[in-house]
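*Asks:* Heads up, there are several structures right after this.
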Structure 1
Amino acid sequence: MLSFIIEDRKSATILRITGELFYEKLPELEKIWDEQVNKTTSTIAIDCQGLNYIDSPTIGMLVKFFNDATSKGKKLIFYGLNPTIQSLFDSARLERFFLITTKEKFDNEYQ
């Protein structure tokens, strides 16, 4: 089952996604994104630890989120990618755009 959980920290907003994210759920994700990107925090993190699968349209949506965050002067960080998601990010060469880190490094910097 797919779920989205928001965690607000002093220095970042975290969007935790668990389950499998397919095209059909992108409108729901986009609505949540729009709410979060308009908050005053300067950093938005997407916690991918519980994310098991994404399809190609989802990758396109993540690029859109990156462009949206950048245009609003915000930093977008991805962390906790499992090997499957990391492989998809690598294939799409998303590391050229996205800041990707581990949960530990993220937690140390954004408490």
Structure 2
Amino acid sequence: MGTVEDNKHQLIKLADGANCDLDELSESNTEILDKWIANCMDINSYKLSDLSYDKAWTQAKRQTEKAGEDTKITLYAMAKAGGASDGMLEVIKERQFIQKRFNIHPQR
């Protein structure tokens, strides 16, 4: 298990004798990781968690808290949060209506 540093971040160390193989990461990968580590290092874990969720998750969480039971994120909510076009949202809404109306359960 990692240790908690003065800055309250958990530090995970490699096992004794283990080597970190950075060859798996491209230079641009490490630049992006360094950038996001720098951006996030002073943000506490609760705030980071909040920042990592979109509107669809937030809606489902709110509904779960109201209802007292788990609420699934709908395909429509995911598509909307992901920036789907109005046309695509209409197609999703129509399909969901038809599935609900005729009690159709899509294959999983």
Structure 3
Amino acid sequence: MSGTWITTWPHMTDGTNVCSVTATLRLAQSGATFSGTYSVAPGVAKCNGVSTDSVGGTGTIINGTVAGTTITFDVDEAPFHQTGTFDATSASGEALWSSGGVVVLSGPWSATR
């Protein structure tokens, strides 16, 4: 998983709203775990087609695990959870982003090196 990944969440939804974001993840793997940082360019995060972030942002990738070709990781904190599979050049899976134990947004994600 080590390296730079361009990661997209193209269709995160709560059943009513649809949000999307693309981020650059910079990851470092050690054994069966990985962590790193992410950055989002200004104007890239959108909900219902409208930009939700005029300044962009940065944060951390935490709780990353690798088991064979299966990965899990969290964006900033555990309620923003991703699961999926990967190979040498791509990764994809499902994301569940929650607040207070309730899923707020869910949908697919994908990444390429």
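Only the coordinates and a few stated rules stand behind these numbers; no lab work does. If you're wondering where the values come from, they're calculated on a predicted model, not measured in any experiment.
*Asks:* The value 11, 22, 27, 21, 15, 4, 0 for P(r) over Cα pairs in 10 Å bins from 0, in percent was derived from one model only; which of 1, 2, 3 is it? Don't skip to the answer; put the middle values down first.
*Replies:* On the way: 1: 14, 53, 32, 1; 2: 11, 22, 27, 21, 15, 4, 0; 3: 15, 49, 31, 5, 0.
This figure was derived from 2.
*Asks:* Follow-up question, since we're still on this one. Comparing structures 1, 2, 3 by Rg/Rh (Cα atoms, Kirkwood Rh), for residues 28-75 alone, which one has the largest value?
*Replies:* Working: 1: 0.96; 2: 1.18; 3: 1.15.
Structure 2 comes out on top.
*Asks:* Ok, one more. Figure out for me which of the structures 1, 2, 3 the number 0 belongs to, where helix-only ellipticity at 222 nm (-39500 (n - 2.57) for each DSSP H run of 4 or more, over all residues; to 500) was derived from the coordinates. Write down the numbers at each step before the final one.
*Replies:* On the way: 1: -12000; 2: -16000; 3: 0.
The read-out was computed on structure 3.
*Asks:* Further question on the same structure: Suppose relative contact order in percent (Cα under 8 Å, 6 or more apart) works out to 13; of 1, 2, 3, which structure was it derived from?
*Replies:* Corresponding structure: 2.
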